[in-house]
Structure I
Amino acid sequence: MMAAARDLTVQGELRYDEPMSRHTSWRAGGPADVFFVPASIADLSDFLRELDADTPVFWHGVGSNLLVRDGGIRGVVISASKILRDIERVQQYQVNVGAGLACTQLARHCIRWELGPSEFFAGIPGTVGGALAMNAGAHGGETWERVATVQTIDRGGKIHERTPDQYSIAYRSVSGPPDEWFLGATLTFEPDAKPSFETLNAMLDRRKTTQPLGLPSCGSVFRNPAGDHSARLIETAGLKGHRIGGAEVSEKHANFIINRDDASATDIEALIEHVRQTVAEVHGVTLVHEVRIVGEARI
């Protein structure tokens with residue numbers, strides 16, 4: 001299987017046994033068999049078209065909401081964020097944006113163009129592609145509320161334009177055509193919503209004061225249950241500061257798990273499960289994690 005990937009001619013970069021700890025915000029995780037950084041969309045399309053059909057493919061953004069187990073990822077990891085960072089205003093209230101653009105940058109561009117509501121994108125760690133994949137949101141806004149169309153690429157390297165009615169969209173959940181990945185989106189904003197840098201800066205300042213931004217984490221680990229907040233449930237269950245190995249429930253924000261001391265992915269996953277079980281025992285609420293956990297257990 002890997003011989004097929006090694007034999008392909010690409011314009012971009014192919015790496016082998018690439019540590020995923022270099023590519024996740026938790027700074028943990030085992031190796032990817034093959035790690036591909038395409039030089040262009042055409043390079044990406046050619047690679048997918050020529051890749052053996054039985055080779056597993058995993059699409060990677062910036063790893064801000066990802067835990068890769070210590071055994072790593074079999075097959076090919078594609079990291080295309082370097083080529084998908086464009087943003088363009090195409091109509092008075094519409095923009096085309098690449099999946100690799102940071103959500104914070106999207107917010108800043110939209111505010112300059114006086115397009116709103118858009119400040120909430122600054123509260124989403126990671127890229128537009130990741131936000132599309134999970135309907136990420138912050139401060140009362142959600143990504144797919146703004147989506148007019150999305151552009152995707154399939155396993156055969158073919159590019160599609162799709163509309164929201166082709167997806168099942170819910171809170172922190174998106175499902176659609178299988179074996180397709182987001183290249184970008186057209187977003188529509190509202191004529192009467194006037195964003196401001198003051199609001200954006202206030203949101204960013206609030207993040208600095210309430211979240212452990214200086215330490216490796218994935219942001220919020222668990223979705224908020226209906227009518228409540230995961231952080232409150234975790235804190236009142238007495239879990240702030242609880243550690244397994246090098247992983248720790250943040251003292252600053254209980255819905256953050258931080259890599260305090262060279263934590264392994266195994267440490268982090270064990271702590272996620274401990275938090276989930278404890279909250280269920282104390283409060284009778286089963287938390288659902290936002291973070292995507294992938295890969296194989298330690299070899």
Structure II
Amino acid sequence: MTQTIGFIGLGLMGQGFTRRLVEKGHKVVGFDIDREKTKSAAGWGVTPAASAAEIAQQSDMILTCVINTAAVEDAALGAAGVGAASDLKGKIFVDHSTTELQATKRIAAALAERGMLFVDAPVSGGPGAAAVGTLAIMAGGAEAAIAKITPLMRDLGTMTHMGPVGTGQAAKLVNQTLVLTNYCVLAEALRLAEAYGVDAGKIPAALATGYAGSNLLAAAWPQMVERDFAPRGFARQVLKDLEMLQAAARDQHLAMPMASQALTLYRLLVASGKSELDASAIVSLYPEQ
């Protein structure tokens with residue numbers, strides 16, 4: 001069943017999302033604070049909107065995927081945000097961003113006061129997966145809200161209902177622990193292979209059927225080998241997520257030494273002026289022989 005979908009945030013991920021939605025036959029109304037991104041999205045069939053509030057006026061289901069927690073709060077509760085629309089009763093706000101847990105609960109509660117449903121549904125897989133509908137979607141929300149979005153989420157990937165509001169974001173922290181520390185491990189392994197004269201390009205195929213095989217090995221390793229750091233996701237975003245992870249671990253008094261080391265390395269990468277490169281650029285911190 002196709003429908004009108006509002007989408008807030010037309011960066012790398014938003015482009016993938018909206019292209020996929022248009023391809024699946026949905027009418028998509030889109031907005032980004034960068035007017036050029038909003039204008040560009042019209043090229044693949046997205047109807048431009050002037051604000052998040054206008055998005056909410058024109059659609060019953062509003063998806064958002066923006067850069068950080070502050071941007072999510074602005075999109076939801078800002079002066080021209082979704083919450084400023086005149087009638088939100090029965091509509092639903094789905095946050096695909098990686099957002100701080102307490103802010104997620106605060107936004108959900110504020111929108112609920114206006115009669116709006118809320119699901120935190122962060123994703124994993126990157127812009128490429130968004131464009132072809134193979135995202136991993138971790139969703140937190142009430143059963144009624146999950147039921148309402150399930151048909152649409154099938155167009156975008158595989159959704160797992162993790163529990164009440166906030167559990168989607170908690171699951172995303174687990175995802176980031178596994179993925180973002182693994183970038184650093186891959187970088188070390190590549191330098192080891194190169195030091196001993198291994199044809200590094202053969203590693204993903206050689207390890208694919210063993211325990212070392214992984215989606216990230218297949219995706220990020222070739223980028224590291226080829227020094228191809230065009231952003232599929234920005235290093236600054238990785239740093240933001242690792243800082244968020246560190247704060248969440250501190251709140252629960254958790255020891256996460258591997259994630260803490262990854263945080264230090266990405267702080268170094270961003271401080272060295274490489275914030276706009278892909279996360280795989282972490283390998284550039286490791287000296288080449």
Subject >> Answer label among I, II for the case where distance in nm of label points 7 Å out along Cα→Cβ at positions 75 and 235, calculated from the coordinates, equals 2.6 >> reply: II
Original post:
Taking FRET efficiency 1/(1 + (r/R0)^6) of positions 11 and 91 (r between Cβ atoms, R0 = 25 Å, to 0.05) for each of I, II, which is largest?
Top reply: II
Original post:
helix-only ellipticity at 222 nm (-39500 (n - 2.57) for each DSSP H run of 4 or more, over all residues; to 500) computed as -7500: which structure among I, II?
Top reply: I
Original post:
Of the structures labelled I, II, which one yields 0.70 when FRET efficiency 1/(1 + (r/R0)^6) of positions 115 and 155 (r between Cβ atoms, R0 = 30 Å, to 0.05) is computed from its coordinates?
Top reply: II
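Which one of I, II has relative contact order in percent (Cα under 8 Å, 6 or more apart), as calculated from the coordinates, equal to 14?
Numbers: I: 18; II: 14.
Comparing all candidates, it corresponds to II.
Each value in this text was obtained by applying a stated rule to the coordinates, not by laboratory testing. Owing to the predicted nature of the structure, the values given are computational and were not obtained by experimental measurement. Cβ atoms are built from the backbone, for glycine too; each structure is taken alone.
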